[in-house]
Structure P
Amino acid sequence: MYWMSLPFLPYLTMIEIVDFKLKYANDFKKIGEEWINEYMHLKEPDISILNDPEGSIIKKGGYIYMAIEDNRAIGTCALIKKSDNRWELCKLGILKSHRGHGLGRKLSLRIIEQAKNLGLENLYLESSSKLKPAISLYQKLGFVEDQSCNEGTSQCDIKMVLHLNT
């Protein structure tokens, strides 16, 4: 469990980064739908993942972390197991009302920490050039473009990798 203080908000608030629980399933879906519909169109495979995060991610060996403020989910990020040696940072989303305050960075760092704990050599992601703040964040975290990641959907035109053992 992680806590962080966000002093830039008009009041002192504590954000807790917690493991996914079924009680957050609707929040996971709501957060995901909000940012996808803002920048792209909601379609498969996103619909399946958002409708069943436990079956699509957790039961397949992956992880989901939720950012919680005052017992309310405000952000999420997942680590999806694609194969034994291929894992993806995915579904990073922050409610629009809470964007721009470093919460995406905190969630991404939690995913990177988990990837390192698993002994992974590389962490992949797919994104869209429409998501300029996200791309900038990924670059600051050390992700670089990698065209060998070719599992992308029509909405994802950028593929990136973070080498964890360098």
Structure Q
Amino acid sequence: MWIVRSGRLELAVKEQERPVILQILRAGGIEGDVQLLLGIPFTYRARALEDSECLTLTADAFDGLLTEHPAIARLWMSGMAERLSLSYDRVVGMLSRSLSQQSARLLLDESQAGAVEVPQQTLSEMLGVCRPSLNKVLKEFERLGLIRLRYGAVDILDHYGLAQRAD
């Protein structure tokens, strides 16, 4: 398992013609603990989007950490439960919302300091839609003054207005 200390990692599965981006991990992001606990293989790959540093733990080291430090085990379980809840909310939201709502929610979820430093192609892969469909929605958001599009990124200009579009 690994913990991202700095940088960004893209988690993706390869589907027929193109990858499906599952998540982008940032500093503090954790991955692989569920697979270690359940003894199952990874079904996706990780790719560094920029220079990144990760702390890795072997299965034995992870097991020892949880066994020898119950307080850390409890914190770890709380963190894992929170990540599971967020993943569940994202899946339910994607199944029950329009593309406009899904796009607004994704931008809010992925923003840091008022910007989403992710290309539109990656955002479209995360939503499971083609780039022109997402671009149409983003252009509408830009026309409404909610966001500003720039090369490889989206600036959020009206967080509240975008949040209203997400619900």
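For the set P, Q, ranking by mean count of other Cβ atoms within 10 Å over residues 27-34 places P highest. From P, Q, which structure was distance in nm of label points 7 Å out along Cα→Cβ at positions 83 and 115 = 1.7 calculated on? Answer by label: P. For the structures shown (P, Q), FRET efficiency 1/(1 + (r/R0)^6) of positions 19 and 75 (r between Cβ atoms, R0 = 30 Å, to 0.05) is largest in P.
When helix-only ellipticity at 222 nm (-39500 (n - 2.57) for each DSSP H run of 4 or more, over all residues; to 500) is computed across structures P, Q, the figure -8500 traces back to P. Quick check: 2.3 is what I get for distance in nm of label points 7 Å out along Cα→Cβ at positions 35 and 67, calculated from one of P, Q. Which structure matches? Only one of P, Q returns 2.3 for distance in nm of label points 7 Å out along Cα→Cβ at positions 35 and 67, namely Q.
So P(r) over Cα pairs in 5 Å bins from 0, in percent, computed for just one structure, reads 1, 8, 19, 22, 23, 16, 7, 2, 0, 0; which one of P, Q is that? The read-out was computed on structure P.
Quick note: the coordinates plus some simple rules give every number you see, no bench work behind them. This structure is a prediction, so every number in the text was calculated from the model and none was measured. Cβ atoms are built from the backbone, for glycine too; each structure is taken alone.
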